[in-house]
Structure I
Amino acid sequence: MANQSPSRSNSSRSNSAYSNSSQSNPSFSEEIMELLIRFVTVWRVELVLVALPTALGIWLDVHHGPIAAGVITGAVVFAIVLPPPSRHLLVRILHRESVRRHLDVAFASLPGILSDRPPIIGTVNRTHGGDRVQLGLRHGTSIEELVRAAAIIASSLGVRGVRMAVDPAHQNLVTLSIIRRDPFETNGLCCPMVKAKSFDAWEPIPVGVDEEGEIVHVSLPEHNVLFGGEPGGGKSVALSVLVAAFALDPSVALWLFDGKLVELAPWSTCAERFVGPDITLAISVLQELRAEMDHRYGELVARKVKKITPGDGLSLHVLVIDELALYVAGVDKKLADRFAELLRDLVARGRAAGIIVVAATQKPSIDIVPSALRDLFGFRWALRCATREASDTVLGSGWSTRGFSAADIAPSMRGVGLLLHEGGIPVRLRSFHLSDADVAMIAERAYRLRHHDADPIGTR
């Protein structure tokens, strides 16, 4: 009996192994069925679009004959395809399904866990330069894994590139941007201020165009904005777009500080005060503006209101500082600290008093711009940065890990940047362009508005 037991045991294991083998290796019919199901699933929309007229033609053929079936079915198809609205809708549907199929193939080729747990494909929307797809991450996966696989996904799709950004409120939701062509390939986007006769600074300012070709607006009353980026990235041009809008509102008092003396000089004729790289004068002018702020708060108390609003007779004061680092990180540390202290007070308390601060610097790191000042700027505009850390210094810590990094912008893409404003999520855009001739023309127009059609600047 003892000798027979192993034999039966081996036989049992053999039968078990055969059973497991037969379960793990599906039959030919099962494989065909699986492929068929996958085919129907992947091409379901196209199959429905073909099946509907086919079913109609068969029904008409049975009840009215082949001629009537051909004529009526053809008329129905042409009635759907020929009108532009329905034809465009059909093209959009087919395009979305094509994107989904290609993404399915791309995700299947990814290494590691993403191949077994590919993202769930949500809505697909066509953009100015490609497509934007909403993805849902499955349990156990992260956006970091998707970012590392970006080159593989782009290669599988055969596109220029892909970019991912996670939803800050929902870490399992990712926006995948498929870039088929450069959405900002058009150089020199014309600024609306070139043709504007005047402007109301209480209204949102058009500052550039996003990746879908839509104009991006920024509303600055009760907000302050900080620009940052490497030299040549387009900070000064983007800054000039805002200055142009404020200059074309004659009720706005402009206070201009220019560390290089040349970038803001064309607007000096429209300014309440214009300051160059003189730190002592700059401190004195900031003290004047702070005195105006304190006077404003006294006026608000007398009126029993909390803040300045449009139409109350109190104008906006806009402080624009180019090359902020020169003033807050100068050779004389005592004077630099005093400037930073006054500016911090204006940024912290000036909103309700109608004071807007717009500042630009190359890299607002803590060793250049004190964090107590930098962190008060609610709006951030990052132009091209050399590193992801530098981008985070402008936008705020952590944005690069969520897919928003100005270091990803090509050096040749002057004026392209990331704007963090009302929406709470950085928007990729290209600022409008203002040539030197445009700036001179707008400044002349603004001067006339502010001085009641005075003689041209060049004749004075």
Structure II
Amino acid sequence: MKRVIIISTILLASMGVYAQYASDALRFSQQYYQGTARNMAVGSAFGALGSDLSSLAMNPAGLGLYRNSEYTITPEIFTRSVTADYLGTSINDARTIFDLSNFGMVSTTSLGRSGGGFKYVQFAFGMNRLNNFNTSRTIVGDNTNSSKLDVYLENADGINYTDIENNNNGYYSYDLTPAWNTFLIDTIPGYSDAYYSPVPFAGVQQKEIVAARGSTNEWDVSVGTNFDDKLYFGLTLGMPYTRFYRDTRYSERDVADTIPYFSSWSVYESLATTGFGFNVKLGMIYRPVNWLRIGGAFHSPTWYSMTDNWNTVYNSNLEWDSFSSSSPQGTFNYKLYTPMRAIGDVALIFKKYGFLTFEYEYVDYGTARFKATGVDYASGTNTDISNNYQGTSNFRGGAEIRAGMFSFRGGYALYGSPYKNNLNDGKKQYFTGGLGYSNGHFGVDFAFVYGNKKSDYYLYTSDYFATSPAGINEKDYQAVLTLKYSY
């Protein structure tokens, strides 16, 4: 029971009323670095290596290693395949898109010093993708224990039906009022605040289809410098923008025709979240000897200004008639502060033959916070974030072998679970590989990335019960190509 209560606080609410939940803070706080194909091919562990425009978003000190100016652009084909296992039924769904993982430029100026001191200064501007939300997921199963309408009944219990019918103070616009208008909840005869539904017992086929689109991309303006070919410093002003669009259709059907007067019902929910923020990244790389580079970076929290727009549509098919009811369009503006990050890097350089690189990142998802005028997040959602999310260690590593103008690369990344007390899985791992060609001025790099993540998802929950979880197995496939020109 305790686990059910915790789950109901951090997952998206089962009702149509939309608010900011702990799961929303996690979604916009997580970063799975993309950038250039060369960076992705070595597990995005490029922090200590530098001379790559992915450095802007990870360790801006990498700019200090540039000796030339450069332009890059990185298109990719991204596919996410999702298999959902629910109550003995397994369904696979997938979505494929074409997008840009990175583009930008760096301008390098020599300070003309042959001795010690600062030798180069670099200015850079670019875009790097930090997260990809594009998903298509279908969950289907025959539930013999409960209906989602049980949650509506629980939430309506004790509320006078006139308040629901008249949408008193606008509290019930997106859930109870449209459910009342479509006869999905009705008063028990002789009562004004106790309810029943047309699904008095289980035995329905439940289906949820989710289509999500969007990403978090970051515009980066950076400066770097080189001191005596030993110390490299960098600063980035990051301006991330996020777009998240989700259309969800949940339905229940009496496929066996065993429930009197009931055929089916459904609810459609549409959510659009957009946001723009800023952060600061500081980085340093130290090269004590030619074969070793040690780096570190600090990322401030990102301060987001966010806007949600949402609405719901309810439909019921009862044996005497069909009904439909729509909510108004909801809009809400708020702030989100995502966690700070600390990154440590080390790279071993084998002259012109290649390198090994490793990176460690720490981020505490429990420190994310919402803020809005007139809303008490402190005793609600922000407490849920602190209680249910934790500090996480992320590991990335990779290698490159060079043979003349060609390079061969491979890597691995593990992003730890953000959940406390094994509440869910949520860790994600990537296996990466690629190759590159460079003739000094023109270069082309290719990477292939495979990622997977497993988690449990609950179609609906309440304080007293939850449906059985759907096991979600998410697999990402990315084919990435970078074109670059140096001069």
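Each value in this text was obtained by applying a stated rule to the coordinates, not by laboratory testing. Only a predicted model underlies this, so the values are computations on that prediction, with no experimental measurement involved. Cβ atoms are built from the backbone, for glycine too; each structure is taken alone.
If helix-only ellipticity at 222 nm (-39500 (n - 2.57) for each DSSP H run of 4 or more, over all residues; to 500) computes to -14000, which of I, II did it come from? Answer by label: I. Among candidates I, II, the computation of volume of the Cα convex hull per residue in Å³ that gave 136 used structure II.
Taking FRET efficiency 1/(1 + (r/R0)^6) of positions 194 and 426 (r between Cβ atoms, R0 = 35 Å, to 0.05) as the criterion, the top-ranked structure out of I, II is I, with the highest value.
Thinking only about distance in nm of label points 7 Å out along Cα→Cβ at positions 218 and 242, which of I, II has the largest value? Don't skip to the end; give the middle numbers.
On the way: I: 0.4; II: 1.3.
Top value of distance in nm of label points 7 Å out along Cα→Cβ at positions 218 and 242 goes to structure II.
Each of the structures I, II was assessed by relative contact order in percent (Cα under 8 Å, 6 or more apart); the largest value belongs to II.
State the single structure among I, II that was used to calculate distance in nm of label points 7 Å out along Cα→Cβ at positions 146 and 266, giving 2.4.
II
For volume of the Cα convex hull per residue in Å³, for residues 282-409 alone, the calculated result is 230, so let me know which of I, II that is.
Working: I: 121; II: 230.
Here the read-out was taken from II.
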